[in-house]
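Structures incoming, each one as structure tokens.
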Structure 1
Amino acid sequence: MDKKQYAVIGHPIGHTMSPFIHKKLFELEGIDAEYSVFDITPEELTIKYREKLRSLNGYNITIPHKQTIIPLLDSLDKKAEIYGSVNTVSNIDGLSKGYTTDPNGFLKALDTYDIPLERSVVILGTGGVARVMAFEAAIAGCAITIAVRESDLHDVAALAAELKLKVHGVSVDTCKISRLDHFEKSTIDLLINATPVGMYPNSDSCPIDDDVINRCSNVFDAIYNPLETALVKKAKANGANAVGGMAMLVWQAAVSHEIWNGTSFNKSDIEKICSASAEELKKIF
């Protein structure tokens, strides 16, 4: 039997943890597969799709192709349609179908660390990851506040309007991050950082003040490098249940394998890969 062929595409692709993580997942499945990295410019996407991507068993997609790949595909999964974004493609019988694994990756990561998605949720940021988390929190019935920099107030107003249009009965407010000091609720049940503040090499940066962190019961930081951001460290020191984004990174990859091969992974499997990925990350940075 020929070796199965998979890849990740993006531009610039640089260093990516995807090959390491997917190799571990294929080993768990007992599947003989090759996972490549393709740096494809926006100008090359259409021709590379025809010449190379359609011949793969499946592939993952990162910036800047998550939206521009959509017109090339034969069909979309329902969640990919909702989010208008694709990060995983499955090729079966000559037909390509696009999916987004970020929502389920996010939910599975929260479940892995027993972080409830309920009651009061504050989301920092308004980019693609923040949008996924805001929609999932809205669907779960949370009271959501999305806090951003002043320069992003227009974008967050658009996101709030979209949530109100697409999720019936959603409770969503917006504010500047600097106004979280005056947040009307004494306790924030879950704080989510979906900004790049605190990412390597600026690992000492923190997106919010200590007095806001001290009011959080749970903290989820989408950043996985470093493994523990300044935000996560401060929240833990204050007694909160706080985790970084490595579990989400691994789970969204695992969901790709559920799509490609119908494989189910348990928490123990993913925790082992998270630990191995953390050690691999230390070697690189």
Structure 2
Amino acid sequence: MTPPVRVAIQGERGAYSEQAALALYGPESAIVPRRTLRDTFAALEAGEADAAAVPVENSRAGTIVETYDLLLEHAYPVTGEFLLRVRHCLLGLPGAALEEIRAAYSHPQALAQCRTFLERHAITPESAYDTAGSAQELARLGDRTAAAIASRRAAELFGLMVLAEGIEDRDDNVTRFVAVGRPPILDPGPGRCLVAFTVPNEPGSLYRCLEPFARHRCNLSQLESRPDQRSPFAYVFYLDVDRRADDAELDQALKELSAVATSCRVLGSFGRGPVPPCQNPARTVY
């Protein structure tokens, strides 16, 4: 019997990363919770996990920059992606009422995505390292005036009650997760390629690096720059291309990029995940 795939995630069971991991690698996957994104990659390095599911971008909050830094730092390829429609819940202790809640604990991004709801109900946001971790801590402390913002699954895992659901400010709140390491079982769909490169510090260098993609009709869906950890005041550019690396036109564009860039590395070639529907007829307005 084949053992289940061990998938490292940032956060506790019940976190949105767990939902993405199960979608990418199947419901029989063995989830390996870790406290931070760096710990998640360390689990791969130590052989404690076969793969990882990590967030790279949120449709409202933007790029999770630490993930990009860690992808460049480690040699594991990006092998797939999953776009998760994030639906936040306000969780409380059994028997608690919404009117009692004075503070809500969660990851800073989750708190920011629910700002309108929290202000309307005069609930003070309190930052924590994880959504599901906040739910776990709430269950341990037993404070009826406190709540956690997390998933419905977190409520089920830690014996909490859903006081309100769909409390995010917008219903187009989607987080993009990528699979790192072992390829996922998810249907790959259309191709995507993630590239990291650096450029000479001279006028026109970035243009010369990007021009081959236009000439070979390769659509660029994202361009992100991050400080290069190896050199002060230098930058790494991350590029999402809507083709697979084995596409003939993209292959030629990458060869031309390599000829003018100071460094170039394909971080992964994988299928694009389908964008989940954002309009939710069951959405509750508070």
Structure 3
Amino acid sequence: MVTRTANGKLFWKGAVVSIGAEITVTNGAFDNFFYLPNPDFAGSDSFRWNAFEGTYLAPQDATVAIKITKVNDVPVLANIETTSILYSLGDPAVLITKSTIINDVDDNFIFSAKVAIAENFAQGDLLSMETGLSLAITSSYNKTTGELELKGKDSRANYETALTKVLFSSPVSGASIISDKRIDMVVKDSLDNSNVISRIASITEVFPELDIVTAFTPNDDGVNDTWDFVNLDFYSEIRISVFDRNSRSVFECSGKDCAWDGKLNGKILAPGPYFYTIYLNGGKRKYQGTVTLLR
């Protein structure tokens, strides 16, 4: 061999062929002679050789051209966190992952990605993006299906960064119930989708609307004697205040049993409208209005 290949190695009978090495022809053929390209190499390579018949070398070298055709390898997603995200409705948006990586041994570019709430999606659930996304990548969210799509040819590194900027949130006013939501991620190179990786977002608290009556009759007849609430037991932080028309506080409650009997310090209050404010779980739900005390 006169020159060696630039992007791979030649082997003969299991050993690497070096410049100047002699390869024996047996019955007109090279026995067990092959070329192994470097990892991830695709393209053209070549080497020059000369023939020797025992006395003389050939007057001119010959060139062997080698073409390695690229075969697409599927991208691989890995390293997503295994712990669940604990989320209370109305909390600030939380990152789906901080550690996910993309591997693709033969392609430096990703063309798209999809993040989807694949199980227990509810209207109001939202997937969004933090700022700082590569300008080559655009994002769009389908609020009907719970799918966030990223598009645009960009480097694996920039798509990795994009995946670590995906946020999950869900409002107090949404339709979610206490449940585990499976959030799937997948990326695509020029040809194939990657494997799917997932993380669970566990909804730990929901805050249904309070059922608030607008009037009550505290006359001890056993019917509608107190101003009470349905669904208050779903809340851990409660602040209820009632005022008369002179802005005097007549009732305060911070517990789950907030029935008001229409009295102040044991004394019967005058009939008429009273103003209330209800502030629950740090303001995740707020109400204000009037309740009428009837005699």
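Throughout, read-outs are computed from the coordinates displayed, never taken from laboratory work. Because the structure is predicted, anything quoted here is derived from the model rather than measured. Cβ atoms are built from the backbone, for glycine too; each structure is taken alone.
If you work out percent of Cα pairs over 29 Å apart for 1, 2, 3, which one comes out largest?
The structure with the largest value is 3.
Computing helix-only ellipticity at 222 nm (-39500 (n - 2.57) for each DSSP H run of 4 or more, over all residues; to 500) gives -500 for which of 1, 2, 3?
Computing helix-only ellipticity at 222 nm (-39500 (n - 2.57) for each DSSP H run of 4 or more, over all residues; to 500) on every structure in 1, 2, 3 gives -500 only for 3.
Figure out for me which of the structures 1, 2, 3 the number 24.5 belongs to, where mean count of other Cβ atoms within 10 Å over residues 51-58 was derived from the coordinates.
That value comes from structure 2.
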